[in-house]
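All of the numbers you see were taken from the coordinates with simple rules; none came from a lab. Everything quoted here is computed from the prediction, not taken from an experiment.
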Structure 1
Amino acid sequence: MTAGAPFPGTWKPNQASTVALFEQLRLQVIRLADSGDLPPGTKLPAVRTLAELLEVAPHTVARAYKELEAAGVVATKGRNGTVVSARDMRSDALSVAASTYAAVAKAQGATFAEAVQLLAAAYDAH
């Protein structure tokens, strides 16, 4: 993305990649948010608009936005659009997810080492 250019700038997903298009978009938003190129509060394009810009199906963008929201990277505000979340909001979302995972693992009788191993495998699979 060039300085001052709105997201997505000149970036487009690689149609020939083995990485799913929604995943490429998800990773690009995370990279830009983490680098500060997409600061907190930045409004992202509407699903259909971004799909047209990237030459992908609207479902591709919707899925990326849904996964980014679940991870706390963005927040969807209904008709007001999707905006990049502050890093502390993302950490809060991860803390909630970690707490839920820990409670389920413990309830299932998993040891700490087993829970970490399962988490690592799931992380690597995504």
Structure 2
Amino acid sequence: MEYTIAFSFTTENGADTLSAQLTITDSNAISMDGNQPIQIGPVWSATPPLTAVGVAQKSLSLTAAQNTTGSPQSIKVTLPFKAVGTSLSGRFESAGIPVNAQYQFLGYANSGRIPTGNFTIPFPN
């Protein structure tokens, strides 16, 4: 089974620069076969310039350019997943600054928050 999941990352403070890393720790993987696009876009306003983006089968990492706007930075990354089992487990880290992370399964009502540290997201039924 394959699912497409949109992950949103938003800094809590207008002075912070967005940095986030998501690592998959179970048998699931980001689909890298080229049939499904990986998309990066805005959450609610313009996407901040990025200084680094990394996507692999088991990880996503991104760093925005230094925040000089005084507004929180936010980015949405949409990834296709090859699903194994009933959930997706991983670890979320944000380089020591408060970052709100959320997920939304495209085509399903399933969504929620991702805590810093270890997490598990149930797949839609």
Structure 3
Amino acid sequence: MAPVLFDWNNGSQMLELLDSFVEWLSQPHVLTIIMAWAITFTAVCTLILCLGFGPAGIGAGTIAAAFQSYMYGAFTPAGGIFATLTSMAMLGTMMPPAAILAAVIATGVAILVWVWGIGR
């Protein structure tokens, strides 16, 4: 029989594991990396949402509205990137790819923070 690493029926061992995890999270460099990831993720998601593509279509006075007015005037071609992004936002399928993109960028920033030793 394989050795058991943790006896989950023993509450004290679980508390020790939780204490050691909290102790590790409390280190300044770990907190710096986590905060860098969270701030970057939030900023990228906010930027993507502020472009102007929403569930009701293109928001008035947004970057997307300005782009549409400048590039297309009254005619937006069907099947183009602009029409596709509008459709994705209105159907609710734009946020999962946006969240994935934000997570990838945030992970890259967190790795750079770790490599550069910020917070140590």
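Looking at structures 1, 2, 3, which one was helix-only ellipticity at 222 nm (-39500 (n - 2.57) for each DSSP H run of 4 or more, over all residues; to 500) calculated from, given that it came out as -18000?
Numbers: 1: -18000; 2: 0; 3: -22000.
Considering all the candidates, the number was obtained from 1.
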Exercise for review: Assuming 16.0 is Kirkwood radius over Cα pairs in Å as calculated from a single structure, say which of 1, 2, 3 it is.
Suggested key: 1
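Figure out for me which of the structures 1, 2, 3 the number 19 belongs to, where relative contact order in percent (Cα under 8 Å, 6 or more apart) was derived from the coordinates. Don't skip to the answer; put the middle values down first.
Details: 1: 19; 2: 39; 3: 35.
Corresponding structure: 1.
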